Structure 1
Amino acid sequence: MSTPNQPRNIYLVGAHCTGKTTLVEGLRAHLSTNLVSELYGENAECPAIVDELVRNIMRTDGFTASDVRLPSKGLELQKRTILAQHQAEVNLGNKWFISDRSGIDPIVYAEVVLGRPEAEKLAEMKEWHVLREKMKKAYVIVCEPENASWLSTDRVRMACNDVEEWRSIARAFRTALQSHGIPYVTIPARVEDLGQGMQFVEELLRSSATSGMF
């Protein structure tokens with residue numbers, strides 16, 4: 001009987017409205033028992049899913065999309081999101097997971113809309129330090145804002161001033177990941193549909209499984 005290899009966790013990060021949640025839901029089904037066993041051994045389990053946390057926090061704690069840009073409320077929202085991400089990962093223990101967003105997302109959004117000093121306050125949190133070390137050992141996949149028609153708003157999704165601000169968030173993600181020493185890959189611009197996105201992730205996993213670098 002083969003011994004399962006421990007896969008790396010996967011974080012899907014990037015600006016809002018770039019298909020992260022859609023891709024996570026696709027991977028939930030795509031990474032079947034058969035595929036996971038093929039990649040990591042017959043006893044390997046399918047990944048757990050860490051769903052997007054900020055939406056639930058906003059609903060349960062009474063935040064709205066406009067609060068993201070308010071200094072006090074915005075910072076508190078991002079702080080609670082880091083705490084929730086940390087707790088979700090603690091609850092999973094050593095189980096392999098795919099996360100819809102990550103601990104760095106609140107830091108990036110704080111820097112873009114509130115300023116660097118606020119982002120630095122979040123980066124000092126001990127919970128972020130734990131999350132950061134886990135991200136350094138994971139696959140961090142940046143979803144880029146390629147198609148302006150994807151941009152939309154709702155009660156909990158921040159409204160961008162324009163497409164350029166949306167794209168500036170993506171640049172801020174890359175800068176933040178680099179400054180925190182977190183390796184990442186970017187889904188190529190040519191990947192425009194769910195099937196291609198799932199194939200991109202599968203090929204990434206196959207490449208590491210083949211090389212023995214799980």
Structure 2
Amino acid sequence: MATNLLTVQDYRNTSFNDNDFLLGEKKIKFMEDFKLDHPQVKNIYNTIKNRDNKFNAQFRSIYYEKCAYCGVNTQVIDSSRFEVDHVVPASVLKLGLGYSDEFINGIDNLVNSCHMCNRGKSNFLCEEESLNLLHPDNNNLPQIFWRSDDYSIEINEVYIDNLVIKEFYDKLKLHNQLRRIDYLLMEMKDFCEKHEGEQIIDKIQKLITRIESKRRRNY
């Protein structure tokens with residue numbers, strides 16, 4: 001299996017970056033800044049979901065302008081296509097499962113997500129052990145999913161028979177062809193940035209334009 005894996009350890013990173021999704025300290029700093037402006041606010045979600053609020057952009061930057069689930073970033077889709085996602089869905093508040101409104105709408109339950117992942121995930125809910133695995137901030141996702149040499153997101157063989165992981169994978173459409181296209185675009189754009197000024201870049205930029213045009217037409 002190792003021969004089919006890219007050298008990239010985290011499937012959300014391209015081969016040109018190594019972003020760390022262990023975000024505890026960043027979220028602490030975020031909340032320090034947030035409380036200076038909004039000392040009485042307990043429903044963090046209602047404030048940062050607003051794209052006109054400065055904390056929406058600051059929250060997105062914590063996640064390197066990427067979707068915490070699939071890794072697509074603002075190189076490929078506009079920032080307006082990102083949303084603040086509840087890891088434990090807000091719908092649980094109506095189910096009497098013991099979750100508080102403050103937790104559900106608090107910073108530890110919120111992650112940056114692309115529209116496609118957020119809408120697909122919807123009201124996905126699982127038991128605590130699986131939740132700890134799948135919460136992006138715990139940074140277990142790179143052990144669960146990997147990027148194959150054709151840029152597909154695959155389930156690691158250790159978890160291939162895990163029904164909860166499979167449901168999560170299917171609901172978020174991590175197998176979708178679009179995931180491959182987006183990753184290809186990110187790789188190409190990172191390559192152009194790293195090799196700026198080299199003769200080959202013009203050709204790659206033209207290819208990028210063609211791929212982006214196809215993406216707009218088909219997705």
Structure 3
Amino acid sequence: MKEIVIFKNHFYLHKTGAIFWKEKNTLLLADIHLGKVGHFRKSGIPVPRKVESVFYDKISKLKNSLNFSQIIFLGDLFHSSLNNEWFLFENWVKKNSLKIILIKGNHDIIPKLKFQQVGIKTYNYLKIEKFLFTHHPKKINDYFVFSGHIHPGVRLAGKGKQIMKFPCFIYNKDQIILPSFGSFTGMHLLKIENDDQVFVITNKEVIEIKEKAN
């Protein structure tokens with residue numbers, strides 16, 4: 001994991017695309033898009049059912065290694081309206097003694113009451129001390145912003161001059177944009193600004209890219 005320190009708080013960038021906030025024992029995740037498999041299958045697009053379980057496998061491994069007590073989802077937890085994948089999520093919530101917060105994204109159209117019934121608080125945005133948690137990237141005076149939405153990625157040239165695409169964290173003095181934690185989501189290749197730091201996710205680790213990424 002890569003450590004960054006913001007306002008004397010320690011945040012660890014994980015190779016899954018998660019961020020662990022040490023001081024609050026909290027995991028930050030963006031853009032899971034649960035229910036997307038069911039949404040596509042309902043439309044006649046064949047997607048393997050096993051994709052539905054990937055999120056739960058990843059989060060279980062993170063819980064075992066980091067032992068967090070709270071999760072803040074930075075929007076697009078679900079891809080669309082209710083389908084059978086909601087019941088998988090509901091059962092997972094009930095089996096885990098976690099405090100869960102959802103920052104609503106543009107895809108989060110499931111009624112607020114459904115989340116309330118399983119003990120999940122929902123917000124359009126949330127301020128905790130000097131940090132602001134939202135779905136869409138933005139700059140807010142006097143706050144450092146955590147967001148998602150974009151599914152950031154970069155294109156890099158390998159040693160054999162082959163072009164490869166990687167998900168990444170985009171970090172600067174105002175905000176950090178998390179990559180998608182979902183396993184069935186796309187990636188948006190970003191133009192990297194001069195003041196951005198890019199932390200690329202490989203299969204094994206998080207690597208800071210010093211040279212200009214495309």
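Every number here is computed from the coordinates shown, using simple stated rules; none is lab data. This one's a predicted model, so the numbers in the text were calculated from it and none came from an experiment. Cβ atoms are built from the backbone, for glycine too; each structure is taken alone.
Listing for the model above:
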{"read-out": "Value -16500, calculated as helix-only ellipticity at 222 nm (-39500 (n - 2.57) for each DSSP H run of 4 or more, over all residues; to 500), assigned to which of 1, 2, 3", "value": "1"}
{"read-out": "Ranking 1, 2, 3 by distance in nm of label points 7 Å out along Cα→Cβ at positions 9 and 105, the structure that comes out highest", "value": "2"}
{"read-out": "Percent of Cα pairs over 23 Å apart, for residues 17-144 alone derived as 37 - corresponding label from 1, 2, 3", "value": "1"}
